[in-house]
1. Say we calculate distance in nm of label points 7 Å out along Cα→Cβ at positions 24 and 48 for every structure; which of I, II gives the highest result?
2. Once relative contact order in percent (Cα under 8 Å, 6 or more apart) is calculated for all of I, II, which comes out largest?
3. Work out distance in nm of label points 7 Å out along Cα→Cβ at positions 16 and 32 for each of structures I, II, then name the structure with the largest result.
Structure I
Amino acid sequence: MKYLDEHSTCPMVIVDELALDYDAIAAAAGDMLFCEEVTQRQHDFVKELNEYLGKMSGPEKSHLWTKGALKNSPEWEEVRKIAQQCLAEL
């Protein structure tokens, strides 16, 4: 949140950038699994998180892409929970 507070001129864009950055990482996960750089379990957590973020996308879910939602919504709490599980595996 500190990063967002320091760098945000348009909060929705910055929150969206978090997911776009993660999407780029998730796109590499398949290749990393193939090259045995990550385990199947690590890959599955990355995939799970990417799929969850995908379910949060679209115009009807734009309310989730604000700093307030990032701090307080149950959806972003679930993102943090999955991300913590993923990090624990790395």
Structure II
Amino acid sequence: MNFRQFIQVFQDTLIIIPVVLAVAQVVKCLFPIPKPFVPAAELKIDLLFSIFFNRRHDIIAGLIMGYLYGYAAIGVMHRLKRRGFL
């Protein structure tokens, strides 16, 4: 792994996941989304970020990374809810 790949992974994990969580909270406040569909909305938001902003030149990598980081965001959201922070 070279330095550029390291920076890309670092950017994705420490910047994109919190941004997706914040955008998902704003979407939840603006639109009446039923609770079972909130994780799907988070996943779609992360797929859009990953495909159109992070991995513009490689659609397959964008899809894979979008799903991975989307499910990471869903896990963080679930954990925050279970701990009583949200």
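1. Largest one: structure I.
2. I
3. II
Every number in this text was worked out from the coordinates using simple rules, so none of it is lab data. Small disclaimer: the values here were computed from a predicted structure and weren't measured. Cβ atoms are built from the backbone, for glycine too; each structure is taken alone.
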